[in-house]
Each structure stands twice: as C-alpha cells, then as structure tokens.
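Throughout, read-outs are computed from the coordinates displayed, never taken from laboratory work. All of these numbers come straight from a predicted model, not from anything done at the bench. Cβ atoms are built from the backbone, for glycine too; each structure is taken alone.
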Structure P
Amino acid sequence: MKSILILGAGLVSPPIVHYLTDRPEFEVTVASRTVSKAAALVAGRTRGKALALDIRNETLLEALITKCDLAVSLLPATEHVKVALLCLKHGKHMATTSYFSPAMLALDAEVKAKGLTFINECGVDPGTDHMSAMRVIHHAQTNGGKVVSFRSYCGGLPAPEANNNPLGYKFSWTPRGVLVAATNAAKYLLDGKVVQMPGNELFAAPEIVQIEGAGTFEGFPNRDCFPYIERYGLTDVKTMFRGTLRYPGHCEAWYRWVNLGLFEQPLRRDLAGKTLRQFMAGFGVPDQNVERGVARKMGVGVDHPAMAKLKWLGMFEDRPIPITEGGNIDVMAAQMLEKCPFAKGERDMLVMRHEFVVEYPGRTEKILSTMVDFGLQPDGDSSMARTVSLPVAIAVRMILEGSLTQRGVIAPLKPEVYNPILNELAAMNIRFVEEKY
C-alpha cells in the first residue's frame, strides 16, 4: 500500500481526498492547520486520517514526509519549495497544482538524479489548459500543420443563474489569490508584436468573448505567456495570448480599485481599531464626505459602478475592519469572502476556451476547443474544486502505480501524461468540445 500526504484542506481539496481514499492501494493523510477541516474530509473513510500541522513546524513536516511515498502540496504557492526540498532530501515524489517557480525549476537536475517526479501546473489553470492545448497542438503538428495563432481563456465564475450580486463574482476558492492575480503584469504576442502590460493596466481595455452554453464575458491578459511559446513548441506562432474571463462590468470597477491601491500587499500595522469607513478614507482626497473623496480620487462620480460595488461590499460602513493585520488586499479579500459566498444550492462554473489558427499546405484551419463545467451543487463538489484537484489526483495515482514515468520537475505537457488524465476527466464529464472551421 502506498502512502500519500496531502498538505492543506482548503476549498479545492475534497475531490482529491475522496478520489484517492476510494482506492484500496492508497492510504491518505491530510494535514492541515485546522485539523477539523482535515477530519471532515476523511470522515467515514477507512484509508484516510487527519492530522494538525502548522507549516512553520518544519520538524513535524519533515517527519510526515519521511513516512509518505508522495506529498501533495495544496498550500500557498510560497510554501511549495519548502515541501519540495524535504521530498528531495528523503526521496519522495511530489505534486502541486501551482505555477512553476524559479526555485522549483532549479531542482530539476537533482530530482531527475534521484529518479523522482515533481509534477507542477497540474490543476485547471495551470493544468488542464496545458493538456487540452497540447493535445490539439501535437495533433496539428503530427499532420503537417503550423500553429500560427493561439489564444486561450479561462474563468471560474458563478453559473449564469447564480450571477446575482453586483460584483458578478463569487468565491469557490480563496479570494486572496484572485486579488493577487489582478495585479500581475502581463506579456503577450499579437500579430508578431510584443505587448507588455503593467499590472495596473490589466483591466483597461477588455475584449468581449462569447461562449455558447456559458454566456458573454470580458477577457483580459493573464501573466507572461512567452514561456509557453517554447514549452508548447510553437516556433511559428505570431499571436500568443492567455487571458482570464469575467462577467461584463467587472473590468471597469477592478481597474479603478487596482489604481486606487485597494489590492496592495505590503503589511499594514495600523488596521487594528479602524472601521471600514476609516480605512477607505485613507484612499480618497481630503473631503468631509468619504465616498465623495474616494470617488474624486478614482476620477468618477459617487454613483459610478466602481463606487456602487464598494458600497455593496460594505467598504464605507462604520464597523470594524474584519482583520487586525495584513495589507490592503487582505481587507478586501476578507470583505469579499463575507459578501460573495455561494449560497446553498448555487452552482459555480468553469469556462475554458482555446482558439487556434493552424496553417496546412494550401489551407488554413481554425479550431475552437471549449470546456464548460458546472459544480455539482447542492450536495456535490464545486466545479473549481473538481477541475483543480482531480487532474492532480489522477497524476498522483499514475505516479504511484508506475504509469507516469517522466522524471524531474515537470508539467503535464507530454502525450503519455496528458492523454490518460484528459481521458479520465472526460469520463467524469469534464470534457472539451472541438469545432473546426
């Protein structure tokens, strides 16, 4: 029997815990700072157990890693390398759903030398986006085609019938990650020209993206897509773009909020004792009326949607800030977590769209590859949880059963890795539909 250590018991963890504990060849330990969350995940599962773990307790962390065959880090991305170093030290495989970091990539040679697999970017975005794109790209290249344009979009959102608050957004995972992503600079290739976009301009000029079965969305750039030109083998590409999807109206408000400074991360020690209204007063121009001062600083009227959404969030209320220490981003995340939950019975939705232009001798083909997945509410897992943690769960099974043999610090970019994962996801109704023109 193989032993799996899952670090973290957050909102996306139930599907991976249940997938792995359903298999008699595995025993699963879920370690979390809040042991009650871990205990709830393994309740009634004879091959699962829960432990309390503060990730700062490196002695206990190391002890747990020595006892497992593979560690899955569902911790904040900043903690992955700590886990990786201990896995490397003790000869254990590792899996995460997060983007590669330079420090993680630097371990590749040592991981290969020890015959280990550290799979990263094996969630939904990053993860399924890579796998579904590579399946189309490899098929085109095998048949003599050259991909000259690749545009990809992904959004985790309320299902249309649950899109019923002024933000057009609800959280099926930690809000802070969404807000951090809202300030990341972006870089992409458009008709052969390099476009660099600072974080405060991400929302300045969204494009409209329509997806059948899901709706109409605003699309805006997501991070630096240039590394994927090489990783995807797109030597002939002229347009390379990766974007995020949100419901219409999102970008106008978030553009104003980012430039106001509401998502800044530096730690503040002056939050204790302040009200939300006093917190907001610090962002506006001096004015006896806080709302008017903030609106003037944003360059809008007090009735502008960016102001209306802040009011709905409760940001101008005379009640204590919900945290005592953190950055501006943490105040906003706390308010959004409180105001933007999914109600019982409401579904979330994961939308992914790839657009390819492929040149073949004598003809050009456009391919649309689309996934629209809905959560299994009220009693099942959210779409976000399913699409993030099931791909890595399948990868974990493959590593421990010996069918995934690629070694080193890897992403699921090779057919022998992505085909089995995509096929199993399709059997779970997480599937892509392709259209060719």
Structure Q
Amino acid sequence: MDWSVIGIILSLAFIVVLALRGWHIIVIAPLAVIIVSIFSNLNIPETMTGPYMKGFVNYAGKFYLIFLAGSIFGKFMEDGQAARSIADGILKVIGKESPLRVLLAISVVSLCLTYGGVSLFVVIFTVIPIARPLFKEANLSWHLFMAAFIFGAASLTMTMLPGTPQIQNIMPTKYMASTTTSAPLVGLMGAFVVTTFNMFYFRYILKKSKAREEVYEEPAAGVLGAGAPASGPMPNVWLSLVPLLIVLLLLNIDLPYVKRDAVVALTAGALACIILFWKYYAKKLDTLNRGALNTVVPIVNTCADVGYGMAVASTVGFKVVSSWLLTLPMNPIISLAVATNIMAAITGSASGGLGIVLETLVPKYLALGLSPDLIHRIAAMSSGAFDAMPHNGVVITILAVAGLTHANAYKHIFFGHVVATTIALFFAIPLGIWIYG
C-alpha cells in the first residue's frame, strides 16, 4: 500500500480517536494535516498555508453569509417567541393523550421548525422546555426524547424534503447547476422510508420501555440553562408561521427582481420577525448580537473539516483513493454515496464531509455526465447518514443540552438517524438512477 494512503488512513483514525476523547476539530484538523504531510512527503508549512488554508478560506467565502443569516434568523424566531408559539399550536392539534402522540408531537414540532429554516441548535433549546412537562405528565422515560427529536430535526429536513433551507441542501447549489428542490421524488422517497422506519421504532421503544417499567425521572439540567420552562406572552401561531413561509418562498421561487438566494431568503425572514414580533424582544440588539455570535463555532468547525479535506486532496494517496472510488464495479451514484458517507463519518460532520466531496470528487462525477440534480440529492442525503457518529459535535451538544449521555440515548440517534437514512438510500438511489438514467 502507498505510504500516502497509509498516512490518510492514520490521519483519519487520529481524528476519530481524539474527537472521542473530547478534542475539538479546530485543534485536531491541523494536527491531522501534519500527519498527512509527513507520510506524503509534503512540506508541512506549505501544506498548512496552501491547501489547508485554501480549503478553509474558500468554504468560509462561499458559506459564511448563509451561516450568519440563518443563525440570526433562528435567534429572532426564538427570542420573538414565534418558535414556541408554533410548537404550542402543533401540540394542540396532535394532542398528548398517549405516549406515541407525545413522541409524534415533539417530532412534528422539531420538523416544522427546522424545515422553516431554524437551526437545529436553536430548536433543541426551544423544544426541551416543551417536552419535559409532557414526558413528566405521560410518565415517559426521558431518554425517549432523543428518538423523537432526532427524527424530526435531522434527516428529513437536513437533506431530503424538497426546498429545505438547511445548509446541507444549499451547499450543492454552489458547485453545480442544481436547486434546493433538486430530485424531489428521490428526496420524498427517502423521507417516506425514514418516517416509516421511525414510526415502527417509536412503537418498539415504547413497548420495550413499558416492559422494563421505566418511568419519568428528572434528567440532568443540561448546559446553558436548557430545560428552564418557557413562559410569557406569545404571538399568534398563524402570524408566527409567516417568517418561515417567507424563507421557503424566497428560497424556492423566482420572484420579479428577486433571484433565489439563501442569504436573501433568510435575511428577509429575520426582517419579518423584527417587524411582526417587535414587542416581544426584550433587547433587540442582544438578539442580533447573539445570533451573529452563534455563527462562529459551526462555520469554523466546518472550515477546519474542509481545510483538512483539501490538504488530503493534494496528496498522491487521495488520487489513488478517488480513482478507486470512480472505478468501482457499480453505478457511479452508488460510489458517490459511499464516498460521502465515509467522509461524513470520518469528519463527524454532515456539512464537513459534504464540503470535502463537493470540493474534490463532485467535478469528477459531473464529468461522467451524471445529472446534477441526482448528484445533489444523493450527496446531500449521504452526508446526513453516517455523520452522526459518537464524535459528531452536534451529537455531543444535543446530548449535553438535553441532560442525556451516549450510554442512555445515543442508540436512538444511531437507529433513528444513521440506520434509517442508510435504509432510505437503498430505496432512493435505485429510484434516482431509474428517473435520471
């Protein structure tokens, strides 16, 4: 085996091991680049200032404004009590008379908020104060919350539902002639499979929990005060939906003098929040500042991932690996799905893994004459499957915020997200190949 390939494998193992030990990707990524450089006989300073920083800066240049606009929009939805109002309205419709309805209600609340463009990090803080009293009233073990939340907040609205404004569905449009509604039937097929799987999974874990005689126990408080009960006046639920609808409309429909653009759509949503919910903001400047600051960690994390990927892409070993992927005895769309899953799993990031694939491999798949729409949808869906490994930063964050641990709740993330999405790809890929040739 080529020494360069060995260096890539060792650097990937290095990332996984250190991430599981609590090291941050911002620190790990440059160290992994050093390993890659040594085994590929590359000049370390030149690799760090060249491919690594080029990938880092290029990603920031393409996506910083999207992250910024999305984070600010989500914060204005949260502080304006609109997200809580929507959640309360959904609960009234679905009800909370049975344990299954409680899980479904939490899933639908999470789904609606993320499909409307609210960041998952904002949604977790919005949903927990709603979920805890419901779980207590239904006497449901708190670890079941993660099953309901991850189904609603992750796979479907991250990568599958046509038009979703989440970053994984926007990224491919910056690299090819695709849109956020690309391959809608393929995405809907995936969403149907994931939904069906999770419905059966909900029934299974509820039955198992009942057999174990599990009851509600007050969880750990979580971080940053999560779980404190929300209170105070809220805007009308129908009014609260207006900013979400504005975002979806501007993101997916060309209007006179307004071109489809994620930054425009999310900024318009934030402005609508300010106008509609003006009286609900205690400190408007604080909301704006906190929303902007919430951009920093996600964008820098992903830039570090992509920078590492670009450093790897500059090696001889990567050329060997990419040639192997492109010549696998299977349809290229399948090898694209495999490559994206591998990169997302290694980096522990859907956007990070997808960014590496878009930068380095997608041009090769486009050169094969594959449909940009199909590449968009399959790459996006594949980025949101094995991304949720134990070292994933989002996984670690939402478990901490919810007062849960890998030991008692990660299994719900693994089955409801990783396994469900992988199964969905087995249905979506053949459908896509049949439709797009």
Exercise. Who wins on Kirkwood radius over Cα pairs in Å among P, Q, i.e. which is largest?
Worked result: P
Problem set entry | Given -22500 for helix-only ellipticity at 222 nm (-39500 (n - 2.57) for each DSSP H run of 4 or more, over all residues; to 500), calculated: source structure among P, Q | Q
For this session: Assuming 52, 37, 28 is Cα extents along the principal axes in Å, for residues 151-238 alone as calculated from a single structure, say which of P, Q it is.
Result: Q
Exercise. If relative contact order in percent (Cα under 8 Å, 6 or more apart) is computed to be 20, which of P, Q is the source?
Worked result: P
Seminar exercise, completed: Kirkwood radius over Cα pairs in Å, for residues 311-422 alone: greatest across P, Q for structure P
Exercise. Looking at structures P, Q, which one was distance in nm of label points 7 Å out along Cα→Cβ at positions 103 and 263 calculated from, given that it came out as 4.3?
Worked result: Q
For this session: Consider the structures P, Q: one of them gives 1.00 for FRET efficiency 1/(1 + (r/R0)^6) of positions 15 and 127 (r between Cβ atoms, R0 = 25 Å, to 0.05) as calculated from the coordinates. Say which.
Result: P
Exercise. Any idea which of P, Q comes out highest on mean projected area of the Cα convex hull in nm², for residues 191-350 alone?
Worked result: Q
